[in-house]
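Right after this note come the structures.
Bear in mind these aren't lab numbers, they're just calculated from the coordinates by the rules spelled out. As the structure is a computational prediction, the values presented were derived from the model and not from experiment. Cβ atoms are built from the backbone, for glycine too; each structure is taken alone.
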Structure P
Amino acid sequence: MERKSFNAPDAPAPGGGYSQALEVRGHTRTLFVSGQVPETKDGVLAPDFESQCRLVWQNIEAQLRAAEMSLENIVKVTTFLSDRRHALDNSRIRQELLAGSAPALTVVIADIFDEKWLLEIEAIAMG
């Protein structure tokens, strides 16, 4: 699978760790990962934003593993945050976990389904 990032010189530059547009060639499968939430499989809620964010990414990784993929296969991420004050921590953790991968990205400040959840993340992966 080949990836090519595009960040048009006549449009705003990305704020960090993502591509404004991403072309994918040579993929054979596309996986749509539903919004993952900050709870364990036993329904235990992580206590703070950083823990919730890391747990959401662990849940995304679990879905990817089930499809024999990894975080490296992610080409698009949509993050729903309950409050914009979490934006910098969210960005830092995403960039750390994706280790230099720059998928297309959307972050939305939203009223999330369960008020205890501080974020929810969905992803598209190709392999």
Structure Q
Amino acid sequence: MKPLNVVVAQLDTRNAERLASSLHSHFDTVAVARSLEELCDAIPKNSADVAVVDLELVSLSELKNLHNSFKDVSIVCTHRVADEEMWTLALAAGANDMCSSADADNVAQCALRSLNALAASRAA
């Protein structure tokens, strides 16, 4: 089976490290990006399957561009105050899921679910 790789891009450095630590038990490689530019470089460099992207770091229009640039990458958005409206906007911009950045275990589960959903849609 192909190794699973993820890139974490969060505005808060401590939160990025906490999420990366949680994701290490589910993914073979976890890279951390601190800007949109670093994220765009890290995705191909790490053959990322999933990008966990903070909507305080990336705007919705940048998210849409990210989705269009990396169609084979599942994008899970995070935000410290994620709500249903934000979830709807993020999905419309190309995200596969959205969750609160405060719940590292949920972020990991969202990343795995979105990866499975992306794989299922490719197989169909």
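Remarks
- Origin of the derived value -15000 (helix-only ellipticity at 222 nm (-39500 (n - 2.57) for each DSSP H run of 4 or more, over all residues; to 500); candidates P, Q): Q
- Structures P, Q, by distance in nm of label points 7 Å out along Cα→Cβ at positions 28 and 68: label with the highest value: Q
- When mean count of other Cβ atoms within 10 Å over residues 4-11 is computed across structures P, Q, the figure 24.5 traces back to Q.
- Comparing Kirkwood radius over Cα pairs in Å across structures P, Q, the highest value is found for P.
- Largest in relative contact order in percent (Cα under 8 Å, 6 or more apart) among the labelled structures P, Q is structure P.
- Per distance in nm of label points 7 Å out along Cα→Cβ at positions 12 and 44, the highest-valued of structures P, Q: P
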